1. For structures P, Q, which has the highest computed value of FRET efficiency 1/(1 + (r/R0)^6) of positions 30 and 54 (r between Cβ atoms, R0 = 30 Å, to 0.05)?
2. One of P, Q was used to compute relative contact order in percent (Cα under 8 Å, 6 or more apart), and the result was 22. Which label is that?
3. Which structure, out of P, Q, was mean count of other Cβ atoms within 10 Å over residues 102-109 derived from, given a value of 22.6?
4. When helix-only ellipticity at 222 nm (-39500 (n - 2.57) for each DSSP H run of 4 or more, over all residues; to 500) is calculated, the result is -15500; to which of the structures P, Q does this value belong?
Structure P
Amino acid sequence: MPKTPRSAFDLTGGLVYFARMCDKIRLHHAGKLPEDYHPFLGAGFDGRICGYLKVDYAAVREKVLSGASDEETLEWCQENGRRLAEIDVIVWNGFARKRGWQDTDGGSEKLQEMKAASGLGEREDIVTFYDFYDVDEGRKA
């Protein structure tokens, strides 16, 4: 039975989204991740957070599938990519939590397209991708 990944707002080591990426990896490996998520494995926010950490998604996937916890995987990323200072966590979280809201690079338009395709186009309270995920996946009404 397909299962949606946990919320992008869930934290690992103070970072938003990382837990969701790890969850998607595990669900996909178990054959439980809905198909619409498959094109985004290693892309979108997965690619952005891996780029921010300076690690390869395939290596992160391998680490997660080795049985490592989210925290162990994040520590591995920081040992093999770059160590994040407190300001780096603040910058990532600020960017990621607001993605889709007043973006000038097409992000806002993409969010509007996704909302419309999901029948949520009229929802003015959904202003970021993370808001969209939580409503679309049933965590928020």
Structure Q
Amino acid sequence: MESGTETTPKVVKTEQEWRAQLSPEEYAVLRQAATERPFTGEYNDTKTEGVYECRACGAELFRSDTKFESHCGWPSFYDPADSDAVLLREDRSLGMVRTEVLCASCHSHLGHVFEGEGYDTPTDQRYCINSIALRLVPTEKG
């Protein structure tokens, strides 16, 4: 499930600039790969239609039509908005092997992706993403 070679981020800031832009909680997740507590994120249960952007840089990451109920405690998506929206990399932290999901634009930590869990989705993947890493831009009705 590894994506292609990791490239230089399009959005580059110093750690001081990221700290000035992000709240301490956002910084911990996006720049230090922390995880928000399950069932506490603002987008865990939302059904609002729209586009989920990276909270750090504004890049489009996921769309509401790929969000599904996984009951895992974090927003779950079965596919990124675009094949180039995210980077995947091996994560061997916490004594296990997982696949980390990063914003392709600024390389901020978003969460992890899992495969083969048996969810009835077109991709059989669950992108388990921290709400605090996202910003939902609702679709305009009209």
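Here, each number is a calculation from the coordinates, and none is a lab measurement. No experiment lies behind these values; they were computed from the predicted model shown. Cβ atoms are built from the backbone, for glycine too; each structure is taken alone.
1. Working: P: 0.60; Q: 1.00.
Max of FRET efficiency 1/(1 + (r/R0)^6) of positions 30 and 54 (r between Cβ atoms, R0 = 30 Å, to 0.05): Q.
2. It was calculated from structure P.
3. This value belongs to structure Q.
4. Derived from P, not from the others.
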